[in-house]
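Listed after this line are the structures, all set down as structure tokens.
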Structure 1
Amino acid sequence: MVVAGLKGDGVSQTGFLRHVHACQTARLPGDRLPFRLGARQVGWVLPDFAAALAHEPGVQADAAGVTLGNPALLHDLGQRLSGRGHYRWRGEAFDIRAAPDGPVLGQLDRGALPSFGVSATGVHVNGLVHRADGLHLWVARRAMDKALDPGKLDHITAGGVPAGLTPWQALLKEAEEEASIPPELASAATPTGVIAYAMERPEGLRRDRLYCYDMVLPEWFIPTANDGEVAGFEIWPIGRVVETVHATDDFKFNVAVVLIDLFIRLGLIAGAEAVSLRAAIDGGAG
């Protein structure tokens, strides 16, 4: 299935582009103030949250931004603000950096990341199967008790990169925990690139960097939900995946963008539309 035949009618472009644009709704700085650890800016905070931070020990706040002088205090600061109802504590620490490849400056709970406007790292995996009747993709459905996007369609495995792990280590961990994919199969995944974006969400500012992979799985392998985060798995012909992303919002917001990247690489979106979508995806700022 090649979507290029639809280009120019306005429908196809709008159908795919809306997912990309939905992940790029943040306009920084906007009303936000810089949040710094020592001399290094790591995030952006809204004025009300900056005011709450201003009363915390070790924090300096003025019109130029909010600074926590001692980065070692960040985790405890995040926990106190959660206890006061600013966000939900997730019990999963993430490493905080000023730049994607920079040193770790501190740690913050996953639930606090959007309020502090700091960058988060994740991994997303396209679970592909080659069958006699063509290419297929494993599709997961998120559990209905998930805090974010319950019931949405998802990748075979995807998740954040916890503190102390690399994206590759997180991939192996999530693959086994979410889909019971053994390391000998998961380790065959190949990196395809990084997708970054900054978006406004109900929980706050999402500044995500997604490390994306293709994982070709044998026909005999059947993923099994292992940690309660997935309600179940289905295997779809790639054409059905393309049509669903184009016509609906059934997939989780960032999964749709990773899938569009896959469609372009496979040649399922071609020509001027592919060029436009690639430019839009690469123009995201996480």
Structure 2
Amino acid sequence: MRLEKSLFDIDASAYVERLCDFVRGKQAELHREGVLVPLSGGLDSSTVLLLCLQAVGKEQVTALLLPEKQGNPQAVKFARLVADRFGVATLTHDISPLLKSLGVYDFILNQIPTRALKEITARTYLHAAKANPFLALAQGQADALQRKGFALFNAKQRLRAAVTFMLAEEMNLMVAGAAHKSEDMVGLYVKFGVDDNADIMPLKNLFRSHILQIAVYLGVPEEILQRTPNPDIIPGVVDKYVDILGLPSDTLDLLVYGVEHGLTDEDIASQLKLEIEKVQEIRNLMANTDHMRHPSQSLEW
């Protein structure tokens, strides 16, 4: 097997037709009056928003913005850009007071006075780390400070999930989330967070390489297409694939595809021109985050 980008080539029109049928079918099945899309202003949530618009019409779609005082202001800017451009109703709920009450803003990194300094500090730490802190956390080898920061940053996404479902249930709306396979397979999301919980996840079994093609077909604005995959909640992370995993998303897709299809680490490393240690790191990450893909595990009888 050759690991090359053409492996992900799709007929976007056919995929969108099937996805729209899925959205409409689930809305009817769940007896919901419309769809609520948590919108971050990134590629994934913008694609889900436009997919839902095509499936059920803008009169039945609401975009939910969940800003917080230490979040990336670009997230709100781009979320409003895509919502305004397509005439989608928006609902904004600031979660800062809730996060403050949980003590999320008490973490040492949050005491740094400006966002710019926070980002410099976080990036310096990530790039200076001898081992991938993300993998250390997945393997239970992180230190106390790493665990504390991880828990508090994750609380932001978990709180967003709680608020999203509270509002959706009040308005009898179906929550459409933006999870996808590229992040799912390496645990690059928050377990039980807003990026892990929804009534439907239309993109769940697609790689980011697929989503880019669907986004172009649906007309996601160029400003969104050109954005780096920024997770918003972690200061200093501009591209979560590069900054956290050390790989661009298209390379990660091919690496994960190779692991899934039984290629050896040596073969994957050779084809993608990577150090074999990087391939082993991602393979280990896939194994150590398997529990995230099978939550609330139980004993089989």
* If distance in nm of label points 7 Å out along Cα→Cβ at positions 59 and 91 is computed and equals 2.5, the structure in 1, 2 -> 1
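With distance in nm of label points 7 Å out along Cα→Cβ at positions 27 and 155 computed per structure, which member of 1, 2 shows the largest figure?
Structure 2 comes out on top.
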* Structure fact -> One of 1, 2 was used to calculate log10 I(q)/I(0) by the Debye sum over Cα atoms at q = 0.16 Å⁻¹, yielding -1.44; that structure is 2
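Assuming 15.9, 56 is Rg and Dmax of the Cα atoms in Å, for residues 83-178 alone as calculated from a single structure, say which of 1, 2 it is.
Traced to structure 1.
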* One of 1, 2 was used to calculate helix-only ellipticity at 222 nm (-39500 (n - 2.57) for each DSSP H run of 4 or more, over all residues; to 500), giving -9000; which? -> 1
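Readers should treat all values here as calculations from the given coordinates under stated rules, not as data from a laboratory. Owing to the predicted nature of the structure, the values given are computational and were not obtained by experimental measurement. Cβ atoms are built from the backbone, for glycine too; each structure is taken alone.
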